[in-house]
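Each reported figure results from applying straightforward, stated rules to the coordinates on display, with no laboratory input. Remember, it's a predicted structure, so these values are computed and weren't measured experimentally. Cβ atoms are built from the backbone, for glycine too; each structure is taken alone.
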Structure I
Amino acid sequence: MSVVQNPDSPQKRQLKVSLNYLLLMFDLPPERGIPYLDRSTGDILIITNEDRRQYDYFLETLEPGDDRSPERLDALMQAQGVPFLVREVLREVAEVNAEPDRYLRIPGENPVLDVQDMSAFIDEVEDGELQELLEACFAGGGNLSRYKAILLKRDRQALKRWMDFRQERQHKRMMKWLSTQGIEPVTG
């Protein structure tokens, strides 16, 4: 089993999870989907708006009072000839809906945190002219793509430092989030 109780921390559970993939989910825009962490397996699921629409459409074909458990829905979809891959996706949506305590919604892209990161990075920049350009961009609304474009055009090494800086901050946020969820990640 993937979950182990840590004797040194009784309220934290060890969970095997891909930290690199989880870190990517912290940057997932909501229009691309909502990411979930399965507390029992460490798997990460992404449920898109289209997945939810298909699931809701399928539910509309059921009679009131029909069993809507993931297993029963899977059997009904199979009987109706729903393709395997579609059934798998809809089953995931059904499981997330049926077991909300098992699936944790992963915080995705957060423009407020992007702005905070951009502001903090400006203080780290030693090149005065570049710092002024970034401050002007930041004062103009703090658009992340414009910010990165300035770094790319001006100094590729500064762009790399920005990306490392931001990734480190995202990693700390991710680890804090896992901790507040009572999860101690285990890799390997």
Structure II
Amino acid sequence: MSDAFFETLTSKRKKTGRFDVVEDLVQVDPGYRHLFVYTSIPEGACVLPMLGDRILLLREYRYPVRSWQYSIPGGLIDPGESPSEAAVRELREETGYDVEELIPLGAIYSSFGSSDEKIHLFMARCGNKGEAEREPGEKIAMQLVTEREFAGMIDDGRYMHSAGIAAWGKYLNRKYYMENNRN
């Protein structure tokens, strides 16, 4: 399918902190124009941290939703940094853990109807524990859970971080696909 029928007629961009709000007037079909409004967010990385057979979760107050939420480490990719370098950095900054093994799980668009944000997903086997290097204002607690406990938290709504759920799904897909398709 071609995107040739989408012609951007005008584009306005307003910088708002880390994100931009974009308004594009687009000719979709002859005689029909549509105003697309979305947030433009730099690419990010998110990492599912494993300590042995347990998952390391973060619990942090998330102001936009006015509540404490579980998540996994992640953040924006710095200029000149690769997605894997960002994943390693975010894990170390938010938890203090080094990476023994980093496995790429692919990428997702977090909400392509309202944002162009692309998040690169990884699974990390954690190594040595050092000091976390959190940003001022980050109040983070850590909790280890089994895979079964994590699945239950997703199922009952205690875990709602979309990138973490996507990383979990991709991890399980890889884990079970690899186990069931060895030749």
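Quick check: -0.40 is what I get for log10 I(q)/I(0) by the Debye sum over Cα atoms at q = 0.09 Å⁻¹, calculated from one of I, II. Which structure matches? Going through each structure in turn, the value belongs to II.
Can you say which of I, II returns 0.60 when FRET efficiency 1/(1 + (r/R0)^6) of positions 88 and 160 (r between Cβ atoms, R0 = 41 Å, to 0.05) is computed? Going through each structure in turn, the value belongs to I. One of I, II was used to calculate distance in nm of label points 7 Å out along Cα→Cβ at positions 48 and 64, giving 3.4; which? The correct label is I.
11.5 is what came out when mean count of other Cβ atoms within 10 Å over residues 80-87 was calculated for one structure; which of I, II is it? Answer for the origin of the read-out: I. Comparing I, II, where is relative contact order in percent (Cα under 8 Å, 6 or more apart) highest? The maximum falls on structure I. For the read-out mean count of other Cβ atoms within 10 Å over residues 32-39, a value of 19.1 was computed from one structure; give its label from I, II. Computing mean count of other Cβ atoms within 10 Å over residues 32-39 on every structure in I, II gives 19.1 only for I. Can you spot which of I, II the value -18000 was calculated from, given it is helix-only ellipticity at 222 nm (-39500 (n - 2.57) for each DSSP H run of 4 or more, over all residues; to 500)? Value -18000 for helix-only ellipticity at 222 nm (-39500 (n - 2.57) for each DSSP H run of 4 or more, over all residues; to 500) corresponds to I out of I, II. Which structure, out of I, II, was FRET efficiency 1/(1 + (r/R0)^6) of positions 16 and 128 (r between Cβ atoms, R0 = 41 Å, to 0.05) calculated from, if the result is 0.30? Traced to structure I.
Determine which structure produced the value 3.7 for distance in nm of label points 7 Å out along Cα→Cβ at positions 56 and 120, calculated from the coordinates; the candidates are I, II. The value was obtained from structure I.
Comparing Kirkwood radius over Cα pairs in Å, for residues 72-151 alone across structures I, II, the highest figure comes from I.
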